[in-house]
Structure P
Amino acid sequence: MIIRELAALKDAVPIWYVAPFRDERGWAFTGEHFDDGPGGEYVDGLNGWSFLSAAYAATDPEYSGRWTVPVLWDSRERRIVNNESSEIIRMMCRPGSLGGLGRSLGLLPAEQLDELDRVNERVYAKVNNGVYRAGFARSQRAYERAFDELFETLDWLEERLSRQRHLLGERITAADWRLFPTLVRFDEVYSLLFRCNRRRLVDYASMWTYARALYQEPGIAQTVALNQIKTHYYTSYDKLNPSRLIPVGPGYDWSARLG
């Protein structure tokens, strides 16, 4: 959603939102409504499907894997083009991609691609996916390994951001937008539900300022729906939260002046 917003692809790439809660049938179009953030009514206005699994079945009737989001759907070929967020980001970032629609963002600077890939690789493995490795660990040892790697990398990011505004320097790149969704969820979800509680995002002075600055970039706040995020996590994983109670806090003011 972030790259779609920045690249002015809203008209060319419409979105149909699944509901934030999920059960064994997977992501659903329920017709229900949330008041905050994007989404409106959760309906499939293109195909009229009730479940996202129908898109996977239409693409490959023999498919037996997980039904994941996001999904980039080709309405002409009636098939899924891609369901990997990092690859969809690159598709939308590249000039001439998606039929040449949208605007060039400069988020993949050619002179920094090697460094960008190295940063992305570490951030994905230890942070983006690291919170899940900790949250869904099946042994104490696996949990502590993921936990330690997560906070070692957060410390590394904090030190890096104490010297420069963004992950690769002064300019925003795709690496920043790949990290941001995990940061915006960290204190609301991962710190508590996934037991990633050595430090909160707000305890990292540079990273907290950095995350709020990204949130305050034009068009970004409207892509963040914290009530929907919390509803999904706290009602979809019964082993982690069998009561399905949704915490009220912490409720930070992401729009507060940066000083």
Structure Q
Amino acid sequence: MTGYVTAADGCRIAYRLDGPAGAPVLVLSNSLGTRWDMWAPQVPDLVHAFRVLRYDSRGHGRSDAPDGDYALDRLGTDVLDLLDALGLERVRFAGLSMGGMVGLWLAIRAPHRLERLALCNTAASLGPPEAWQARIDLVRAEGMASVADHVLARWFTPAFRSAWPGLVANARAMLLDTSPAGYAGCCAAIRDMDQRPGLPGIRLPTLVVGGSEDPATPPDRSVELAACIPGARLEMLPAAHLSNIEQAGRFTTALMEFMA
């Protein structure tokens, strides 16, 4: 089932539900520059145990892409608006990269809405702000093609790019299809984010997934998250940034075992 929910500020958020209606709900939140399709390697296994709710973050995919800078508060509130509209009181949540940052926001600001949390290839703070501003300026001036090669080199290791050109081409297509306004707006939310002070207060069962070859959110960021969140478990995969694609089998197994 697919549909749209209108957030409090009028932005339409696209979503998709798969799996048995009575199963526990697992929300999957996409990374910067992708859409809900990035989770395709996981869904066939997840739907055996969960009602899987995917959505396109504002500025991405089928959702609206308002002009201007976004704030992480807005990206987090979009999820709460989505859950409220669908009548979902508590869910399990997994987010990768930007999606993980949204998961952190929810765990800090609305922990009563979550049962379990998976933070994948993400960080609580990701500077320097000047680098994000440079990317914002470039994308707004020259479009998504101006950053495509740089981003793809961070998403996948050279060995994976060589061995699986079709999967890499699909990821490139998602990136190029992203609205420049939406991409830049989300970059601003990441630029301004620092959620480190809230980490020790998280009391949810938490899985942190990192990539040992990830240049975008390096392994030390995953180690930091796991060390600062009480009781968090760390799973490090031999992958770059989109570890759910590069190490799909191991990622899916880790996520299913934790969420179950």
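Read-outs throughout are calculated quantities, based only on the coordinates presented, and are distinct from any laboratory measurement. Not measured: the values here are computed from a predicted model. Cβ atoms are built from the backbone, for glycine too; each structure is taken alone.
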- One of P, Q was used to compute mean count of other Cβ atoms within 10 Å over residues 68-75, and the answer was 14.6. Which one was it? P
- Message: Suppose Rg and Dmax of the Cα atoms in Å works out to 16.6, 47; of P, Q, which structure was it derived from?
- Response: Q
- Structure from which 3.3 was derived, distance in nm of label points 7 Å out along Cα→Cβ at positions 92 and 220, options P, Q: Q
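So P(r) over Cα pairs in 10 Å bins from 0, in percent, for residues 108-227 alone, computed for just one structure, reads 12, 35, 36, 17, 1; which one of P, Q is that?
It traces back to Q.
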